[in-house]
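Bear in mind that the values in this text are calculations on the coordinates, not laboratory data. What you are looking at is a predicted structure, and each value in this text was computed from that prediction instead of being measured. Cβ atoms are built from the backbone, for glycine too; each structure is taken alone.
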Structure I
Amino acid sequence: MYAIVFRAVPTAGNRQNLLEFLQWDCEVARQKEPGTLRFDVLEDPEGEAIYVYECYEDRAAFEVHKKNAPYQKWVSDIEPRVKVTRLFEGEPVCVLGGTQVRG
């Protein structure tokens with residue numbers, strides 16, 4: 001497995017645009033990316049931050065994700081308008097209902 005967790009804080013006036021984009025990204029992953037296991041979007045109830053948890057079968061599945069239209073739009077149009085903090089990228093230590101991934 002390969003997972004990414006990041007925090008995104010949109011610039012003024014871009015919050016709704018970011019949420020709509022992430023919903024579209026999630027839908028494309030659901031329809032076209034069998035290697036995408038999770039794509040969860042969480043809103044911070046106390047502030048502007050939006051958290052995203054992505055989980056893929058492996059690094060190769062993430063590379064497939066990067067070839068689709070949402071990722072390309074993320075890089076060119078969306079990411080420049082948000083402050084992104086990567087919180088985690090790599091293999092999970094364990095998964096619910098699964099086995100321990102690394103020692």
Structure II
Amino acid sequence: MAITKEVKCDKIEVVGDYKAVQCRTATIIKEDGVELSRTFMRHVLHPSICITNEAGEVSHLETDISSEPAETQAICNAVWTDEIRSAWKSYEESQQSSTL
């Protein structure tokens with residue numbers, strides 16, 4: 001009786017004006033090749049994150065996608081054009097200033 005666990009990114013979606021990349025990860029438990037359970041987890045990737053320090057200075061930290069599967073990295077690199085990155089940064093800054 002062999003129980004195995006498989007974790008894989010089984011769905012990638014690009015959504016919204018700023019091309020957020022949603023990744024769904026499936027965790028599959030099998031016994032002797034027969035699936036016993038499947039659970040899902042999602043995470044969303046954006047081109048960057050906006051950081052405002054105590055002095056009110058704004059900076060942007062590019063999203064590190066190096067730990068994502070190669071297919072996810074390729075999609076991010078394809079859809080996050082310079083135009084999208086710039087538009088996303090402007091949107092982030094507008095959201096930061098509205099919360100201050």
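Miscellaneous remarks
- Structures I, II were shown, and volume of the Cα convex hull per residue in Å³, for residues 10-57 alone at 63 was computed from I.
- A value of 10.5 for mean count of other Cβ atoms within 10 Å over residues 2-9, calculated from one of I, II, originates in structure II.
- Structure with the greatest value (metric relative contact order in percent (Cα under 8 Å, 6 or more apart), set I, II): I
- Computing distance in nm of label points 7 Å out along Cα→Cβ at positions 18 and 82 across structures I, II gives 0.6 for structure I.
- Structures I, II, by Kirkwood radius over Cα pairs in Å: label with the highest value: II
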